[in-house]
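Below, each structure is written out as structure tokens.
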Structure P
Amino acid sequence: MRKKSWILLPVLLGICFLLGCRKDPASTGNPTESAPPAKTYTVQYVIMGQTVETEIVAEGDYPQDYTPQINGLAFYGWLDEQGAAVTPSNQPIQSDRVYTARIYPDLSGHRPYLYTDQYGCLRPDGELTANDLLNALASLAQGEAMKYFPGLPSGDYPVPTEQLKSVLSSLFPPSYLESPLAALTEATVTRGQFATLMNGLLGRGGEPVTISEGATRPMDLSPERADYLEMLEAAIPHVVDRESGSSLAAGVETLPLPQGLPTGYFFRGGYLYYADDQGRLASNATVGLLTFDANGRYTSGDGELDTIVAGILAEIMEKEPGLSRLEYLRRAFWYCRDSFTYSRRYGYNFGETGWEIDDAKMMFLEKRGNCYNFAASFWALARGLGYDATAISGTMTATDQPHGWVEIPFDGEDYIFDVEMEYVYVYERDVHDKDMFMVTLEDGEWWNYKRP
């Protein structure tokens, strides 16, 4: 019996080993069971009020990068629950998180968005209209961006700056707009200011490009403007071409003016321009007594008067298109004779100058005045037609009465244009055979005109 017991002992020990016999874990203090699972949190990504992605992330781990792609929308990053801009993949997760997309209509189209008018003029100093804004955004929109636009204004009225700020605030993140919008302090903005603003918001300008074949420089856009390249960026068809080695700045010198630009004086929308025999537009230049601004447009030096004169001349030309400049000068003379009434007021000393602009504006706005107002209004229209008109403060009649009229040279000879005297003949004396348009100095002696 004792011999058999010793034989069975090794067998029993083997069975215990195979069955996993071990000491009570509690008695050793070294548990061998699996650790409890790590805690996890939910990360949500929200776009336009909708959760579009959900991720379960272990505590202390980082979410995956997630960049949404939505046709017509541009993604600018994520905001946390407090509205702070964050990069979720850089944020270790310690709790449930909700990230909201900063998303706006996609305006990345690299196309022109300001357009010339029917006269080939860009009008950079003109006010931005509601239609200008609408057309610009439609040109820049990518994919289905238009359906994400807010209610946009339309019409030919100048967009109030506050309305423009409201529209832009719905199209770009606040961080993009703070400084640019603070710089807009006037009631409205010009097309040039809008182009500079949009180029900055879109990050456009200074890139290598290929200028589209047949692209031309707007007729009224002078290379001497400080915002010249900004305006070309907004108005000239071109595509970004980083391999071309050229840039918009490098190509502008080769841009021609619009084809068929007239030589000499010509008109666009009632405004006067001048081009030499090589088709170069006069800008920041003087031709005779006339001054042309950076856009190549004649200016009296007073913007309000220039606008009034251009409107009147455009109306005259639309009524009778195709007449010569001299024939339009006659119509301008009649306009001044027939549109105003005489009103007695102060006069000027013999040879006094500098009254033309104020007296012209007074006549155009109040529709009445004395001989100096009649003379000044015709002086303004005559210069707007390209004539070297001079307003004269002199005397006339046998008693040397103070009087104002206009003189214009033709072929080296000065001629008298006396609107107020013809008004007197026609409307006060009912005399219709006295023509005071283009009176020679010799014939003027009959009225005893005396000039400085």
Structure Q
Amino acid sequence: MSVPFTEFLHSANTENIPDEILDMARKWLLDLLGVAAAGTETNMSRIMRNYAFEHFAPGKHKVHMLFDNRLVSPAGAALAGGTTIDALDGHDGHKLTKGHVGCGVLPALFAFTEAERLTDDSSFLASLVVGYEIGTRAGIALHRTSADYHTSGAWISIATAALGARIMKLSSNKTREAIGIAEYHGPRSQMMRVIDYPTMVKDGSGWGAMSGVSAAYLAADGFTGAPAVTVEADDVTDLWNDLGHTWRISEQYFKHFPICRWAQPPVQAVLDLRQKYSLVSEDIEKIEISTFHQSKRLAVRSPKTTEQAQYSTAYPTAVAMVRGKVSPEDVMEKSFADPEVMRLTANMSIVENEEYNAAFPAHRISNVTLILKNGKKLVSGDTEAKGDPEVPATLEELNSKFYEYTNQKLGIVRINTLKNEIKKLGNGEGLSMLFKLVFQPTKNLITK
């Protein structure tokens, strides 16, 4: 394994990580916890949390599941937490990984930190940055070295194993074994299969987190693994040599809507037109979308489950036109019967654009034409989703989303306390209050 990898993994701290990067970690932490809290409402989260409780019993290491409070093993907590965040597709992501780092890294970090009884909030914050840096590079490396398009779980396993090696202070040799085990056992699930048939397997983030946590503990006990190609191969050296110099946590995008990123450009285009021309859905005869191939593949028009709604281009675009927003409630099953949304989705045209295909994945572009009932046509022009790192979300937008996702789940006092704890993270006050806030169940948590 390269020297830059092991040195960065074991030596990065809040003294040698720039302040603006630490602030970025606090930002993604807040956003991920908001998505996790909202995600507990889904059946996907409930089933997996119950599964972890029944089948990942705590032994020597006893840790809590996010927003649940029941005790499980560290691997079980990572599985449950990664799946809960993945259950609501509103978390940060990265263009070139075509996936999501924090979704699996954060619950694994909580699990390792609690299991090893660590209280250093500065180390916790630095470790979150480390997880993003290694996870993002592992994702890019896998896409470079594999012809198939794998889910985030395939490379999250490497990031979470690395965090375990860091937190348990494994030797260089055992760190290498942990990474090798994680890559070998990481779930190389094929992403486009679930795009075509949206179900609860989604992006594999929970499974990747579980695999990585397991790999670290196995390596600590002497289990060995094959060398990790995505870390050690000659054709990915460039990705690892700039650790500590190029900060890829700053390359993540922010999601304004809890749906697949590929569906967000036409949603944004519709919202822009709706606002610009003071439209209501009853003004619209038809919506025409020109987009890239992957967006067109999100083909469900009449979702029956939240997974189908989140992996759809037509449905959230119609919701945006009807309701002027796409919120967590809009992608839950109780919202699917709206006749006006159904009218627009049934009559929607979605075509593939070769120029937009060529721009993908660095740019995800769509163009929307609204055909009004009076015959007039309104065209959005090329539109990308908001929240890309080139035009990052504002603090106001971040806080507004967090409040929207958590108000009914946490309440205003807990929301403000949690925001304050994250803001203070790294000043030496420890982790006890943060842990209390994120392990305590959400209001009216359903586990049956």
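With Rg/Rh (Cα atoms, Kirkwood Rh) derived from the coordinates and found to be 0.97, which of P, Q does the value describe?
It traces back to Q.
Quick check on the output: 1.04 is Rg/Rh (Cα atoms, Kirkwood Rh), for residues 224-295 alone, derived from one of P, Q. Which one produced it?
Answer by label: P.
Work out which structure the value 20 belongs to, where relative contact order in percent (Cα under 8 Å, 6 or more apart) was derived from one of P, Q.
This figure was derived from Q.
Where does the value -16000 come from, among P, Q, when helix-only ellipticity at 222 nm (-39500 (n - 2.57) for each DSSP H run of 4 or more, over all residues; to 500) is the thing being computed?
Q
When FRET efficiency 1/(1 + (r/R0)^6) of positions 208 and 384 (r between Cβ atoms, R0 = 41 Å, to 0.05) is compared over structures P, Q, which one is greatest?
Q
Read-outs: derived from the displayed coordinates by stated rules, not from any lab. For clarity, every value in this text was computed on a predicted model and none was experimentally measured. Cβ atoms are built from the backbone, for glycine too; each structure is taken alone.
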